[in-house]
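J.: Presented below are the structures under discussion, each in the form of structure tokens.
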Structure P
Amino acid sequence: MANPSESIDLRSDTVTLPSPAMRQAMAGAPVGDDQFGEDPSVNRLQERVAELLGKEAALWMASGTMANQVALRVLTRPGDDVIVSRECHAVWHETGGSAANAGVQFTEIGNRGVFSVDEFLAALRPRGHILYPPTTLVEIENTHNRAGGVIVPQELIRRLCSEARKRGVATYLDGARLWNVAVATGRSLSDLSAPFDLVSVALSKGLGAPGGSLLAGSRDLITSAVRHRRMLGGAMRQVGILAAAGLYALDHNLNRLTEDHDNARIIAQRLAQSQRIILDPDKVQTNILVFALADTAPDAATVVTKARDRGVLIFAFGARTIRAVTHLDVTRAQCERAAEILVGIVDGNS
């Protein structure tokens, strides 16, 4: 078995380690009690992210899941219905938190991370119906994780949010990897965020910080979010140590995301050459690739185990589906090597 410290880790872009320069920024961060609004590093990060996203205010959260949960608490009431993309993070990767914390139910629509205006309108449930739970929120995940880092077209987002607003339905962007969308499309973060009432972004995905997400929106909504963050145990003290890492990441790790996108395409192009791997490299838009294994290939668990033994760490999304994610701690050469190893395993050559 390969030495874990020497492995090519493609399980997620959350596995990155803070660089020496980031650690230095963390060690020197001015801090204070954030519950009193007295942590200067947190305040600076919140102001900067709010400005980047074009919102009035932003609030530090411990994680992207917490940001999603707080957004639901702010924008919905227990028993409400939330329209989301099929296989979205809030439904599949938060251990039922939305039902437990916000008491909402979800309606999943669309395909491969995207749904149309017609699909949204067909799924919409009216307020005041004797039987139906009212649809009070539409949530969009951009990029979409389980769909392979898919970017939701911005013009479609504008139309969806416009139709929602006409019907009194709130809008939320789970933008954990919104940085990747901005770099891939050339659109500003504020343009991408503009149609939504609330927006979240993650610092530990893509940007390489050791933790933290932010929720941004109007001052009134963020004031409400402060209370719900507290309810969920997310009020922290001298969290400026982590905020400093986020500030460093915004300064140094944002524009380089193009390297991750290029590396993901390199892996995809090699994998697509195997007759036992089902993957269209032209659909790999950012740093995530999700590929299927043909019936003649080993199953996902076998591929993951054999890859780990060869020093490549990947993640099984299903019995015959695997995800790989590029990030700042893997080089182009490592990605090329990982792709060769994976093809060899799937094709039965190693």
Structure Q
Amino acid sequence: MKIGIFCPNWVGDLVMATPALRSLRNEYPQSEIVAILRPHLAAVLDGLTLVDRVIVDPSQGAKNFWSGLRFARSLRSEKFDLVLLLTNSFRTGLWAWLAGGRRRVGFEGNLRSLLLTERVPRRSRREPHPVLPEYLRLAEAVGCRELVTATELAATDSDERQLEEFWRATRPEGRPNRVVCLNPGGAFGAAKHWPTEHFAELARRLVDELAVEVLVLCGPSEREVAQEILRLADRPQVHSLAHVRPSIGLSKAAVKHCDLLVTTDSGPRHFAAPFNRPVITLFGPTHPAWSETNHPRAVGLQHPVDCGPCQQRTCPQGHHACLRQLLPGRVFKMASRLLRAEELDQAVVDHSARAA
């Protein structure tokens, strides 16, 4: 059997879909599983055994009708037995229909129900609920009997080499003993951004009071923000990825080896759980329930405001109080607590190793 899966369009959502992908792989070990996803997301699945290959979906950026037609023809030539849609859009429903899969399974709604052969009822969006179990409902609908709940990621050998090369170029004396990663990104929109000056103050306090070093993560669109955090923090122990070629793989490796991740509610926050790293997520306009993964080492911080969480990409009120009033001191206090817990955990591990 050949299975085509239209994967989510956001980094964090794709990570939260990995339990559904693993459930499918376990249920259909002899099947060929093909992921259909946006070009920038392919690296998220690198190093995993969840899918056999990837088809890049260029349709959003298609310049003309002929580009879309070529994509449709390539899908149809695959002759999928089953097409599973982990997406909700009409667009992907249309691609699934054009692919001609014998079974086309996805959530109902968005005018695409007639394009599917099997429709799974959607939960109401009026009540916030985690998306990870929703992906598992789709896996269950196509026959998965044992559902996996843990998210997965891998840092490839290439990712690890990139990180080593970064530290050698940045810090010739070697990788720091303790590193806190800061992730200021937020592709969703400006409303998710914690103020740059807050990140800089947090970085200063982490360096000055806890004797850790700080690494600011960034994608192509966050380079200027990362550079500004470095300028405002004004500490040689604060570093960033702004001057190297950004990649999801490098960010994965950095999170895998950090002692703590402090992040906005954006894709890289979900890198912490698969690598079992402690993480503080700074929530502004979004409700934490939507992206809950039950990671035991995760802490969410949110400043309560009368107008939120509004789920808007930009602040409708213009004041952005939900994140501006989430002050660095509160985040630093939680970071201190988690780093102390990390030290205790490591001490137990070291003691056990010596005893053995």
Structure R
Amino acid sequence: MLLAASQREVLEKLSRSRTAKHHDVQRARALLLAADGVANTRIGAELGVSPTSVSNWRARFAEVGLALFGPIRQGRGRKPSIPEEKVQAIVQATLHETPEAETHWSCRTMAKAHGVSAATVQRIWSARGIQPHRVKTFKLSNDKRFEEKLVDVVGLYLNPPENAIVLCMDEKSQIQALDRTQASLPLKKGRAGTMTHDYKRNDTTTLFAALDVLSGSVIGQCLPRHRHVEFLMFLRTINREVPAGLEVHLILDNYATHKHAKVQKWLAKHPRFHLHFTPTSSSWLNLVERFFGKLTDKALRRGIFKSVPDLIGAIDAYLKATNDNPQPFKWTATADQILDKVRRGRVTLNAITR
């Protein structure tokens, strides 16, 4: 068997590839060995294939050359282990049916229902991106001023006004100071860190936080409750922290405390403050929620707090670390992109509920 220099170069490169199909790598190695005068039986033994396969590869290469490494010819290759009708039946059942007395399918319940293996079901689901065990939560806002509020808030993110600071503000209420009932075991090789599933409650605190959209720094204050009284205290804190020459644009939710008569009276005396309310059921639009998520994950979820002062100390330490090296959250979606997605969601939801 003779190879042109260009053919040998291609085959040698393919034989060393770690990304090409295994079948193609085997054929390339077989053809190189055949070109060196190695017998089909010895090639088959070395590569773990039959001598007949080697002979067929050689004949095919003599016929079409490097085109041998294109798509597998019709009728060749591995045959499907189950018929296409069975595959479609499994997909149909997954998307439109549920097992008796259960809310969703598992690999094993589907396999039992259709007389196949659980591994087969998993391959079918994986190939089509179907994940019956997962569910995501959502809520479309019914706020009559949804579009107006959305455009207002996103506009502040993407085009903040000059000589002003944009702050995303909210309360993380009822943060519990939880103490574990037994000492935790430390992390070690071969074992994760441990903590008891039960705990002792040591009262709560509420974190008022205002995230600077541009810098990522946070103005934070822990207060015992979250009434209009505490909200006014936090507004005064913001007023002290923000330089006098800047307008203050506060993005916040529709909690009644934020619209209290005494709050309105205070705002009238401080005209540099401008409140921008997110639509109802749209907490995702307030970037401070991202900060709250990081705070919970990094400082609270695994924390052990024997008292509220211990809890407040941990929160203050996280605030300080954040402000020592602030990292802003970058908003990229435009109002039009969000509105388009919401409209598609409403069309789908309306089609289901009719």
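Read the figures in this text as sums done on the coordinates, not as results from a lab. Please read all numbers here as calculations on a predicted model, not as lab measurements. Cβ atoms are built from the backbone, for glycine too; each structure is taken alone.
J.: Given a computed value of 7.0 for distance in nm of label points 7 Å out along Cα→Cβ at positions 31 and 311, which structure among P, Q, R does it belong to?
T.: Values: P: 3.7; Q: 3.0; R: 7.0.
The read-out was computed on structure R.
J.: In terms of distance in nm of label points 7 Å out along Cα→Cβ at positions 23 and 279, which of structures P, Q, R is highest?
T.: Details: P: 3.2; Q: 2.0; R: 5.0.
If we compare distance in nm of label points 7 Å out along Cα→Cβ at positions 23 and 279 over P, Q, R, the biggest value is for R.
J.: Thinking of P, Q, R, which structure, once P(r) over Cα pairs in 20 Å bins from 0, in percent is computed, gives back 28, 55, 17, 0? Each step should come with its number before you reach the end.
T.: Working: P: 30, 56, 14, 0; Q: 28, 55, 17, 0; R: 20, 31, 29, 18, 2.
This figure was derived from Q.
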